[in-house]
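These are the structures, in C-alpha cells.
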Structure 1
C-alpha cells in the first residue's frame with residue numbers, strides 16, 4: 001500500500017526568512033530619508049494589519065510600495081541581506097529541501113524578484129514559486145505590482161492553491177492569517193503555524209499544529225531532520241530566581257523554558273519534575289535520590305552556583321543524568337566581598353557604624369588598623385583563593401596560603417606546609433575550602449586556639465566548615481577580634497527569620513550567603529551554565545560536567561550521532577560495535593570516556609541507518625541512557 005502524496009506549501013516572509021522582506025527593503029531604499037524611522041514604523045504597521053486580515057492585502061501592498069520609494073537597483077542589496085536572514089531551523093534542514101524538492105512549493109504575497117534568488121539555493125526552482133511581481137517605471141522605480149496576479153488580492157493564496165490543482169494532501173506552513181485561511185476554506189488539509197520568528201494570536205489559535213521550528217514540523221510528519229528530537233519539546237525548569245538572561249539564552253535556542261521564583265520542597269519537585277528534561281537550581285533546592293528516581297525524562301541538572309552539595313551526584317550518575325555547575329563565574333564577586341570585609345574588620349567599621357546608628361559618636365583609632373603590611377592567611381588556594389591572593393598583595397598585604405594539594409604560588413604569596421604554621425602568623429584568616437563532606441567542622445576549637453590572639457576570621461566558603469559554637473566563644477573571649485560570616489551550617493530555603501549563635505555580637509559581620517550574589521556574577525552564571533546545557537543537548541559534549549566523564553567532539557554535518565551512557569562493566573563497547581558492524585554501519589568518529597561507575601561513548605556514523613539498530617543499542621546489557629542526537 002503506497003502512502004498518500006503530500007505537498008508542502010511554504011510562506012516566505014517570517015517563515016523561510018526571519019524578516020518581512022519589504023521592511024528590509026525600506027531600510028535600504030529610505031537610507032538617506034530624514035523621516036526613515038517614522039516611515040519604516042508605518043510600513044511595519046501596515047504589514048501587520050494586512051497579515052492579520054485587518055485591511056485587504058491589496059490595500060496593504062499599495063500603501064507599502066508607495067511609502068517604500070524603492071528602485072530596481074535596491075533589489076540586489078535586498079537579496080544579499082535576505083540571504084543572511086534565512087530562518088535558523090530552515091537553514092539547518094537544507095537536506096529536507098534537497099530530498100523532497102518535488103513536493104515543496106513557495107506561495108507568498110511577497111515578490112518573485114527577491115524570493116526566487118533565495119529559495120533557489122534550497123533547490124526550489126522559479127516555477128515552484130508563486131508570488132507577486134513588481135512593475136517598474138522607465139527609470140527603474142518600483143511603482144506598482146501585477147494586479148492580475150491572484151496573490152495581489154485579498155485571500156489570494158486560496159485562489160492560487162485552487163488554480164494549482166495539486167493532487168494529494170496539502171500542508172501549509174506559514175506565520176500569517178493569509179496562510180491559515182487556506183485551511184479554513186478547505187483548500188489545505190493541515191495548517192502549521194510557524195512561530196520561530198513571530199507568533200501571531202490570530203494564526204496560532206486556529207492552527208492544526210504550532211511549529212516553533214522546522215524541526216517540529218518534520219518531527220510531526222516523521223520526515224528526516226537535522227536533529228532527532230525538536231528542541232521545543234525539551235522542557236527546562238529553572239528555579240530560585242535564576243537570572244533572566246538564562247531564560248533568554250535557552251528559549252532563544254528553541255527550548256521550552258519555565259521559571260519558578262522560589263525553591264521547591266522535595267515533594268513539590270517530585271511532582272513538578274516528571275516531564276522535565278533539564279533542571280536548573282541554585283543552592284536552596286535539594287535534588288535527592290527520591291527526586292532523581294521520579295525524574296523519568298531528566299537528562300541534565302545544572303547548579304547556577306559553585307556548590308553541588310545539594311545534588312545527589314551519584315544517583316544522577318547512575319541514572320545517566322549529567323550535572324553542571326558554575327565554578328568560576330562568581331569568583332570575582334566573592335573575592336571583592338572578602339577584601340571589603342577584611343578592611344572593615346581591621347578598621348572596626350562595623351562597630352563604629354552600629355554605634356553611630358544608635359546615636360553614639362565614638363571617634364577613636366583604637367582597634368583600627370591598616371591592612372598594608374599585615375599577614376593574610378588563605379586556607380584553600382583554588383580559583384577564589386588565588387584571585388584573593390593577587391588583590392590582597394596589591395593592597396600591600398603579605399600573603400600566605402595553605403592547601404591540601406600542591407598549588408603554585410601567584411605573585412609573592414608564600415606556601416605554608418601546615419595549617420598550624422599558617423594560623424600562627426596570620427593577622428586575618430580567610431577560608432575558601434570546597435564542599436567535601438570531610439570538611440565538616442574543619443575549623444573548630446583546636447584551629448581557633450592556634451590563631452594569633454586578636455586575629456580576624458572570614459568564612460565565605462561553606463557553612464559546615466566552621467564550628468559556630470567554638471567561634472562564638474572565641475569572639476566573646478576576645479581570642480578572635482572579629483569575624484565575617486556569609487555561610488552557615490543550616491540555611492533556610494526561603495527568606496524569613498533566621499537565628500545563629502553569632503547574632504548580636506558587635507564584632508561580627510553577618511551576611512545571608514551573598515558572596516557570589518552580584519548582578520555581574522549572576523549574569524555571568526546565566527551565560528556559562530546555559531552554554532554547558534546547550535553543548536550537551538545539542539552536541540553531546542560533557543566538558544566541565546561534575547559527575548560525568550568529560551567528552552568534547554565537534555558537531556558533524558554529514559553524519560548521524562548516537563550517545564550511549566552505560567555501566568562501566570567489561571564488554572559493553574564490544575557489544576555496541578558488534579551491533580554497528582552487523583548493520584554495516586561505518587564509524588566515522590568514536591570517543592569513549594569512563595570513570596569507575598559509568599562509560600559514555602559518542603559514535604558518529606556516515607550514512608543512513610536501519611531503525612532496528614536503535615532498539616538493539618537501547619537493549620545492550622548495562623545501558624543507562626541512549627539518545628539519537630541527529
Structure 2
C-alpha cells in the first residue's frame with residue numbers, strides 16, 4: 001500500500017505539473033502502467049501548448065537544460081519540449097514548425113563579432129556552436145511569429161539577433177555600477193531591485209513596478225535592438241528586460257525567473273503563465289488556419305520578377321514568396337499585374353497591354369517552376385483543391401485598367417489568362433475613369449468607354465475593383481454594375497484621411513451590393529504618422545469596417561512588394577499575427593473565416609457564376 005500510494009502521488013504531481021523531480025517513489029511496474037493508462041481517460045481534454053526550450057551544451061557536446069526551466073513551463077500549464085543543440089537548419093525548422101512558444105535559456109557569453117566588436121579579455125567562455133544554434137532558432141521561431149520568452153543569455157542573444165549590442169563586461173564597462181550582478185546566493189533568492197516600466201507588458205504581467213530578483217551575469221544589453229524597448233532596469237541603469245510589444249510577442253528578461261519559481265515564487269510564475277497564454281492563442285490561430293481558407297487579395301510581387309534569379313519558391317528578401325506564405329499559414333494571394341499610368345496614345349497604350357501580358361506570363365513561369373508547392377487558381381474550388389494538395393494558390397489580377405488599352409476585347413483575352421479582377425485605374429486619370437489621387441476630373445466619373453468596360457467585366461464574370469477610383473467614379477460604378485464589386489486594397493477614411501480610403505457611405509454601398517472591402521496594410525492608409533503605423537492600427541480599421549459594412553463584407557489585402565507593410569506585419573510570414581489579434585479582440589472562428597477569405601471567395605464565385613457568354 002505504501003508503494004502504491006507513493007507511485008500515485010508521484011504521477012498525480014507529474015500530471016498536475018508540480019515538482020515531480022523532488023518526489024521519491026518505490027517502483028511498481030503494474031501500478032505505473034495503470035496510472036499511465038489513466039491519463040487517456042478524457043480524450044476531450046485540451047492539448048497543452050508545446051513550449052520549446054533551447055538547450056545548452058556541455059564540454060563534451062551534450063545538449064542540457066536545467067530542470068528549473070522544465071518545471072516552470074509545467075507549472076504554467078505548458079508542454080515542455082527540449083530542442084537539441086544542433087545546427088541542422090532543416091531539422092530545427094521542422095521542430096520549430098510544431099512549437100506554440102519558445103523559451104531561450106541562459107548560458108555562456110556570446111561572440112562579440114556578432115555585434116561587430118572585438119572580444120575583450122573579460123569574455124572567456126564562448127561556444128560558437130551554441131551561438132549558431134541559438135541564432136538559427138531565434139530566426140526560425142520569429143520568422144513564424146512564435147511567442148518567445150528569452151532569459152539571461154536568451155535576452156542578450158535576442159537583442160543581438162535583431163541588431164542590438166552588448167556590454168561585454170559590466171564591471172569594466174559600467175564603472176559607476178556599485179551592484180553585484182553575479183550573486184553567489186541560491187537562484188531562489190533575490191539580491192537586487194529591478195524597476196519595471198508601468199506602461200509595459202512586463203509591468204502588466206507582474207502587476208508591479210518594483211521587484212527583487214536574482215542576478216547571474218556580467219554582460220548586459222547596451223544598444224537595444226530596433227523594434228524593441230527597454231522596460232526594466234536596476235538602479236545602476238543596467239537593462240533587465242526588453243520587449244517588442246504590442247506587435248510582436250517577444251519578451252527578454254535578464255534575471256532567472258525559473259530559479260525563483262523553483263522556490264515557490266508565484267509572482268515570477270506569472271511570466272511563464274504569460275508565455276503559455278500567448279502560446280495558447282498562437283496554437284489556436286494555427287489550428288484555425290489549418291481549417292479555413294486565407295486569401296490576401298493584393299500584392300505587387302510580379303514587379304520583383306525582373307530581378308536576376310528571383311524565384312518565388314525561395315525565401316527571398318522581398319515580402320511575398322512561397323516559404324513566407326507557408327510560415328504565415330497564408331493559403332492564397334493575388335499577384336497583381338501592374339502598370340503605371342503613361343501616355344494615352346494608341347502606341348503607348350499598346351505597350352501597356354504588352355507589359356500586362358508579359359507580367360501574367362511571368363506569373364505562370366514562376367508558378368510552373370514551383371508547381372510542386374504552388375499552382376494557379378482561377379476559382380474558389382481551385383484554392384480548395386490546392387490546399388488539399390499542400391500547395392499555395394496564386395490568383396491573378398490587373399492593377400490599372402490602362403493595361404487593357406483601348407480595345408475592350410482585351411478583357412476577355414486576359415480573363416482567359418486567369419485574370420479575376422481589374423482595378424479600374426491607378427493614381428492618374430485614364431481612358432476608363434477619374435482617379436482619387438492626381439485627377440483633373442476629366443470624365444467626372446466613368447468615361448463612356450469606362451461604362452462599356454464595367455458592363456463587359458460584368459458579362460465575363462471579372463470582378464470590378466474600385467480601389468484607387470475617385471468618389472464620382474465610385475458612385476457611377478455602384479449605379480451601373482449589376483454585380484457585386486470589390487475594393488481589393490483600401491482602408492477606412494474615418495480613421496485615417498487619405499483619398500484612397502473609403503467613407504462610411506462607400507463601405508455601406510459596397511456591402512449593400514453584396515461586395516467586400518479588403519483592408520489594406522499600407523502605413524499611410526492606416527496612420528497619419530507613417531513611422532508609427534502598426535498592426536494594431538490596421539486591426540482598428542478592420543474593426544471599424546466590420547461595424548460599418550458588416551462581418552460579411554470585410555477582408556484583408558497586404559499590398560506587399562508595392563508599398564504595404566506595417567510594424568508587426570512586414571511580410572506574408574507575419575499574416576498569422578492578424579489572426580492572433582482577431583482572436584484577442586474576440587472574433588470567433590466563423591468571423592475569422594469570413595474575414596480571411598470566405599467573404600471574398602463568396603463574391604468571386606457569385607460574379608464568376610453570373611457570366612453571360
- Task: Supply the structure label, taken from 1, 2, corresponding to distance in nm of label points 7 Å out along Cα→Cβ at positions 252 and 548 with the calculated value 2.5.
- Result: 1
- For 60 (percent of Cα pairs over 33 Å apart, calculated) the corresponding structure among 1, 2: 1
- Structure responsible for 3.5, with distance in nm of label points 7 Å out along Cα→Cβ at positions 228 and 268 calculated and labels 1, 2 on offer: 1
- Message: With mean count of other Cβ atoms within 10 Å over residues 68-75 as the yardstick, tell me which of 1, 2 scores highest.
- Response: 2
- Task: State the single structure among 1, 2 that was used to calculate distance in nm of label points 7 Å out along Cα→Cβ at positions 76 and 540, giving 3.0.
- Result: 2
- mean count of other Cβ atoms within 10 Å over residues 412-419 computed as 18.8: which structure among 1, 2? 2
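Computed from the coordinates by the stated procedures, all read-outs in this text should not be read as laboratory data. Source: prediction; values computed, not measured. Cβ atoms are built from the backbone, for glycine too; each structure is taken alone.
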